[in-house]
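In what follows, structures are represented as structure tokens.
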Structure P
Amino acid sequence: MHIWKKPISVDILTESHHRTAPELLGMEFVEVGDDFIVARIPVDERTRQPYGLLHGGVSVVLAETLGSCGAYYSCPPEDRAVGLDINANHIKGVKSGWVRGITRAVHIGRSTQVWHIDMHNEAGELTCVSRITMAILAPR
């Protein structure tokens, strides 16, 4: 089922994040499906913590970006989406390569949305799970 209410594509998502934190961290949008968005982030000198693993906050940046995009593009054209709450469970550390995240809606309501994000390393192993709650705001 197609859930998007605004034009959305990998190119649109990439352009909208020009000169923002996700772009500066090397995040790349990979795929947009009928009800999901996929992006990936490199594990390198920009994204590691001092002990050589992907910084947990960077996993949250990936999750928040994916969930926020999902909420924004699935709400009515005149509305906007802002984050209310996010959580993340870090399952497995990553030292190199890429972490790929996929988001899907858990709930799309009139005033709130909930999005789930799974992140995996290049071997397909689960590295982090996250859930974000978004407020949907009508124009002022």
Structure Q
Amino acid sequence: MANEMPDPETYSGLSRAVLRYSAAFAAIMTKAKSGALSDADWAAIEDVVDTGAYERIGVFMGPKAEVIDWPTYKRYVTQYAGAAAWEGTLRHITEVPGRVVLELEERNTIGGVLDVSNTVTIYEFTEGGKLRHLDVYVMPLR
């Protein structure tokens, strides 16, 4: 199965910002396979993020939920991207003022082993429309 995320430009508002974030994440995952990531590689995702206030809560590098800031997130993604492939399929996207709930089926392949999970991520934005907080919930399917 291939990455099945919609074109962000077919959405509006904060939903578009969330899908731009997802597209930038996918691009970083791909780019990391061909060498080191540069600041330019992070520009598209950082255009959406309040990097000074960013906080992510959820599992990432292990089985327990972690609270991480933007520099830690970049370090984790860089490490993860070098060893994994990521694909997503949009299930639902719901927007209310200041918040977007994104439901995906995510497929991560590490060392030839496919892991499939349903995820729900709650994106919270500043009044200026920048991403400041993520709550990530993962339900492994296999």
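Readers should treat all values here as calculations from the given coordinates under stated rules, not as data from a laboratory. Predicted, not measured: the structure shown is a model, and the values here were computed from it. Cβ atoms are built from the backbone, for glycine too; each structure is taken alone.
To which of P, Q does the computed value 2.0 (distance in nm of label points 7 Å out along Cα→Cβ at positions 38 and 70) belong?
On the way: P: 1.5; Q: 2.0.
This figure was derived from Q.
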message = Going by distance in nm of label points 7 Å out along Cα→Cβ at positions 86 and 110, which of structures P, Q comes out largest?
response = P
query = Taking FRET efficiency 1/(1 + (r/R0)^6) of positions 30 and 54 (r between Cβ atoms, R0 = 25 Å, to 0.05) for each of P, Q, which is largest?
reply = P
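Comparing distance in nm of label points 7 Å out along Cα→Cβ at positions 46 and 62 across P, Q, which structure shows the greatest value?
On the way: P: 1.4; Q: 2.8.
Once distance in nm of label points 7 Å out along Cα→Cβ at positions 46 and 62 is tallied for P, Q, the winner is Q.
Which structure, out of P, Q, was helix-only ellipticity at 222 nm (-39500 (n - 2.57) for each DSSP H run of 4 or more, over all residues; to 500) calculated from, if the result is -9500? Present the calculation step by step, with values, prior to reporting the outcome.
Values: P: -6500; Q: -9500.
Among P, Q, the structure yielding -9500 for helix-only ellipticity at 222 nm (-39500 (n - 2.57) for each DSSP H run of 4 or more, over all residues; to 500) is Q.
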